[in-house]
Structure 1
Amino acid sequence: MVRVRLDSVSKYFGKVRAVEEININISDGEFVALLGPSGCGKTTTLLMIAGIYKPSKGRIYFNETDVTDVPPKDRNIGMVFQSYALYPHMTVYENIAFPLRIKKVPKTEINHKVKEIAKLLRIENLLDRKPGQLSGGQQQRVALARALVKRPDVLLLDEPLSNLDALLRVYMRAELKRLQRELNITTIYVTHDQIEALSMAHRIVVMNEGRVQQIGTPDEIYNKPANTFVASFIGTPPMNLIPCSFIEENNSYFIECSAIKLPLVKDVGNLIRNNISSSEVILGVRPEDIDIIHGNEEGHATAHVLVTEPLGRDVVVTTDVGGNIIKIVTTPLKSPTPGEKIKIKFRTKKIHIFDKKFGKAII
């Protein structure tokens, strides 16, 4: 079992900053996802862990061993790329066996290990075929088998599901999670797909512009975003972020913006007052934490319905509230019609407040 630690790791290509001051501790057998948009530095970070890139600054450790200057072949890693990178002239058996042959493992041991890993990945009936005769999902399993057959200390996965169709991706997410749990192997998974990260990883490292924005469990990342970037990147639809003002009047506190005046309990108001750089704040509320009010009950705002998007179990309602576009997730039974005016109410225990100047979360 291996722990992986990145200590103040940075990577520059000339004057271009790819990664800046990355500090990550990954436990034995942990499944960690590096999540962020294209160009955020997640693949560069993975390639430094693999040894393909050398950090411009900082050190990388496997357990207590400094591997910063150790070549990839001596790190005992397994890696699966987005393209799978299978040898087209070799059979599935030969592709899986290749890393063992490079290490000059005895032939009988190679045969045993290839068949063992093929059975684990449920591809034992494909060993005589060549990659061109396989589906995308089958090729992905072969690439995984090749990475795992040498029993690596660390498994590195670079967007391995992105070439699969939507239905197969859902299936393979569960398969990868099962496999990682059974092998209990330290796994680092690069993806731009928040669903993959949230559904598979023990912890998520959210990155943007070469920097770590937040590290936490899927629950922490979703329910307690550290800043407005994380809040807007995680969630489908993403969190509504509304520019507002923090108001104190008559010994009471409010969040106020055009067409919205949201009362706050005193403890929350005091917390905000003591932690903001100015009265300008961002109100964050997830679409599922806004209720459409029917009847005579009071709401927090009136919304003009622009568009409804039926998604089967849910309906996404896009509204205009005083010039701010706000999305609401509701059920088909409660779905309004475009052009209708509706009352909405925020679940005040679920709201988020961010400092407008710095973007950091206050509550």
Structure 2
Amino acid sequence: MNLPSDVRAIAGQFQLAGDFLHAEPFGSGHINDTYRFTLAAGGARRRFVLQRLNTAVFQNPAAVMENIRRVTAHLDEKMSGATDAARRGLTLVPARDGKSFHSDADGNWWRVFPFIERTRAVDVVESPAQAFAAAQAFGQFQKLLADLPAPRLHETIPDFHHTPKRFAALEKAIAADPFNRAASAKPEIEFALKNKAICRVLLDAKLPERVTHNDTKLNNVLLDDATGEGVCVIDLDTVMPGLALYDFGDMVRSMTNPAAEGERDLAKVEMQFAVFEELLRGYLAAADFLTPAEIFLLPVSGQLIAFELGLRFLTDFLSGDTYFKVRREGENLDRCRAQFKLFESIRRQEPAMTKLVATI
């Protein structure tokens, strides 16, 4: 996509007033194409975020946008009158035809949000306080959506966190072994088979269905530049029905480990207990709707999500790296090994985590 002319043309399809000044690629996401552009009107400048939805990943874009429309409208209503309310939720800018998106002649789906000023997104936890802020924001997000009126949201990626189905996909990949890679992943396959029982730990607990974010990485919360507070939860494409503990587990998986996702030196892969403690305190400070069963299972949720992602990396490695982008051969296997090591680290610290949960 050429800048700025194409962005200018797409931005013109939305209900925006002002002169288009400039645009640039924006953010660190790997799924959608994201740009930030600036308009000038009445002597003032305003910035906006334009995104092209990745329809290869989200194959029902109408369902994605319907979910986002409903969720953002509900959050706006719930936060009406709150201090700084305009910065605490995403707002869809309507297209000229009144829809929440613009679909171009090539079948691309576009949406625009006002840029939330005086905030930043952080990719890697820099302090336990950031973990607290992010977890509190995600907990508040779940709480505000707990009374979202019917109907049920669409499942934008069906069975996204259905771990037994992820395990079944691995078994199928092992049996097919289309690229003759199973032999090189024998220890990882054996590890997965040995730990199969954890796949049903949350499903068998009969936990209540919630509206969940399903991608609770640190950089999906905008942090206030001055205070560090979690201001706004972003990246709503995967908001759909799920278990609250999927979100908390993904926080633990993604924020407590300082190592890179494909880290080869597994000695660097470790759950940092101090970060877990702040995640727990921040989340529980907001998520006062949780049942006793949900609270009891908080320590195991990170194990499950780390194991699940390890299964997905291993499956993709065996299948020829068809889902996750790789920069080198064997990268998905390295990612799998790192997630399985993190799973072991979290499991080893489970007694201390359980004790902490009981004291909060």
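Readers should treat all values here as calculations from the given coordinates under stated rules, not as data from a laboratory. Small disclaimer: the values here were computed from a predicted structure and weren't measured. Cβ atoms are built from the backbone, for glycine too; each structure is taken alone.
Which one of 1, 2 has FRET efficiency 1/(1 + (r/R0)^6) of positions 25 and 321 (r between Cβ atoms, R0 = 35 Å, to 0.05), as calculated from the coordinates, equal to 0.90?
Only structure 2 yields this read-out.
Work out distance in nm of label points 7 Å out along Cα→Cβ at positions 65 and 313 for each of structures 1, 2, then name the structure with the largest result.
1
Given structures 1, 2, which gives the highest value for volume of the Cα convex hull per residue in Å³?
Sorting by volume of the Cα convex hull per residue in Å³ in descending order puts 1 first.
For distance in nm of label points 7 Å out along Cα→Cβ at positions 49 and 177, which structure out of 1, 2 has the highest calculated value?
2
-13000 is what came out when helix-only ellipticity at 222 nm (-39500 (n - 2.57) for each DSSP H run of 4 or more, over all residues; to 500) was calculated for one structure; which of 1, 2 is it?
It traces back to 2.
Thinking of 1, 2, which structure, once FRET efficiency 1/(1 + (r/R0)^6) of positions 97 and 153 (r between Cβ atoms, R0 = 25 Å, to 0.05) is computed, gives back 0.80?
Source structure for this number: 1.
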